[in-house]
1. Between 1, 2, which one scores greatest on distance in nm of label points 7 Å out along Cα→Cβ at positions 7 and 31?
2. Supply the structure label, taken from 1, 2, corresponding to helix-only ellipticity at 222 nm (-39500 (n - 2.57) for each DSSP H run of 4 or more, over all residues; to 500) with the calculated value -31500.
3. When percent of Cα pairs over 12 Å apart is computed for each of 1, 2, which one produces 68?
Structure 1
Amino acid sequence: MYIGTKGWFVSELKKIGVSYYEGRKIESYKASILANLLESKKN
């Protein structure tokens, strides 16, 4: 898996305990939304 791909963002978010966002699974979002979500959760 390459850094910055959708799958990478999903796995990084699951490592910190995020599986759902706004009632939907994180797999259903685009990579750009997941990137922003990961950045906000790390801060």
Structure 2
Amino acid sequence: MDTILLTVYVLMWPVIVGGTLFMICKGFFRDWVEARREGRSII
């Protein structure tokens, strides 16, 4: 039982980090597309 809990604990961190990175990239690309549509720089 301890092995299963330790495995779940170790494997949940890449999922959390991947989800966070996905949300940051999604927001960035949404803003980038909107800026291109409006003809302005993203910076």
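1. If we compare distance in nm of label points 7 Å out along Cα→Cβ at positions 7 and 31 over 1, 2, the biggest value is for 2.
2. Going through each structure in turn, the value belongs to 2.
3. Going through each structure in turn, the value belongs to 2.
Each value in this text was obtained by applying a stated rule to the coordinates, not by laboratory testing. Computed from a predicted structure; not experimentally measured. Cβ atoms are built from the backbone, for glycine too; each structure is taken alone.
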